[in-house]
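Derivation of every value follows stated rules applied to the coordinates shown; laboratory data play no part. All values derive from a computational prediction rather than experimental measurement. Cβ atoms are built from the backbone, for glycine too; each structure is taken alone.
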Structure 1
Amino acid sequence: MMRLIRSVEGWALALYARILQRTVQITVAGSRYIEDMVRDDRPSVMAAWHGQGHLLLPYLMRVLDLGRVSVIVTDDDRTQVLSVMVRMIGSKPLAISGADKSVAGPMRMLGFVRELRNGRLGYVHPDGPDGPARVPKEGVVFLAALAGARIFPLGAYTTSGYRLRRWDRYSLPLPFCRIALVVRAPFVVPKDGDRSEALDLVTRELSLAVDQAEALYRDESKASM
């Protein structure tokens, strides 16, 4: 029964993303970076803070072939919900946990790196799965560096939605609302670079993306008054 419930939850999240895809109005700054990412064969990972998923999905579902995207999901009791949602929007879920000390954990990580090198696009939430909010884990930096991948920082904002009362303040925008979205210039984490500096860079770039999306949203609100 629990398996069925989780599948239904995943289906509902995917359906809601489809509704948003067809109804919301999106203003985008930095779309050229996504266009370059699609045309370029270099390994690429899209990164956003946890809680931004349904703000970003409407745009990504419009402009990307989601069949090319591999999404890292948490490897715990939420895996089925997230995996069903990811599959229903057309992407591939990869359950990876930094806490997995078995042989399977590193093998899955290497599988993700291999997919990036073979032309698939990655999507990750560096502060997942359980926070703290806006504090990236080393895993995403390690995987991006190992793959030689560019990291594309994404951020979005709206005042028309509901924020869940949990650590990431997950945002569920309302259908037909307006969303502002920012894609910042990609950056690369050197394999032999300082991990602490790399984590600081991830924090700064992802936070700037959200802050700039909020500024874009508020500027448009003033212009429409």
Structure 2
Amino acid sequence: MKFFLLILLVIFSIFENASSITGFDAIGSISTTTMKCIKEKGYEFFIGRVWRSMGSHDAAGIENIKNAVKAGYKHVDGYFFPCTTSRCSSAKTQVEEAHKELNKAGAKIGTLWMDIERYEWPSDKAKNRRFILELVKEAEKLGFKVGIYSSYYEWDVIAGADWNGGLNRLPLWWPDYDNEKSFKNFKPFGGFKPSIKQYNGDKNGPCGVNMDFNWY
């Protein structure tokens, strides 16, 4: 009897570890009908772009978020690609504008992921750290649940691999295009632990949509 129970526990453990949730992010316009089509292919969550690196909201991305909710996705999040050059508004102002546009559109998200990757960031890491902290502070002040999108290689160049500013309390969305639904190749940085993995990107996915593939 004990041996039988042990076998059951082992089988349960295998199935538990094998279970996974697959989702996607995309930037092209996606109708509710197409969102439903993708959902029927087994995709259970969607992350839409809320803010663009040029310093303005993403109207198509916000509409995609609304369409994903209408299509019945379990989880619908948004990501924020900040404008970081000298011509850009402050981190605080950018987050405020994104919040305003989401509210105006009636779009609801679970988590707002701050996209921290190499694109026009200054070389001054101290300045970059202050900017990142301001993004998160303002987003949380406005009621967002916040996460971080980054990898060792991005974070190291922008803010320094060992720095976290207390942000390692936040969930991490980790990009690593090895096409594996696993965290096993994660290279640690800043004390973060991955919650979601972007395991492949910029591919033609189900229902004719170009997308990035995600898993947790």
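Work out the source of 20.4 here, i.e. which of 1, 2 gives that when mean count of other Cβ atoms within 10 Å over residues 81-88 is computed. Of the structures listed, the value fits 1. Each of 1, 2 could give helix-only ellipticity at 222 nm (-39500 (n - 2.57) for each DSSP H run of 4 or more, over all residues; to 500), but the derived value -11500 comes from 2.
Work out which structure the value -1.00, -1.48 belongs to, where log10 I(q)/I(0) by the Debye sum over Cα atoms at q = 0.15, 0.18 Å⁻¹ was derived from one of 1, 2. Considering all the candidates, the number was obtained from 1. Upon calculation of relative contact order in percent (Cα under 8 Å, 6 or more apart) from the atomic coordinates, which of the structures 1, 2 produces 28? Label of the source structure: 1.
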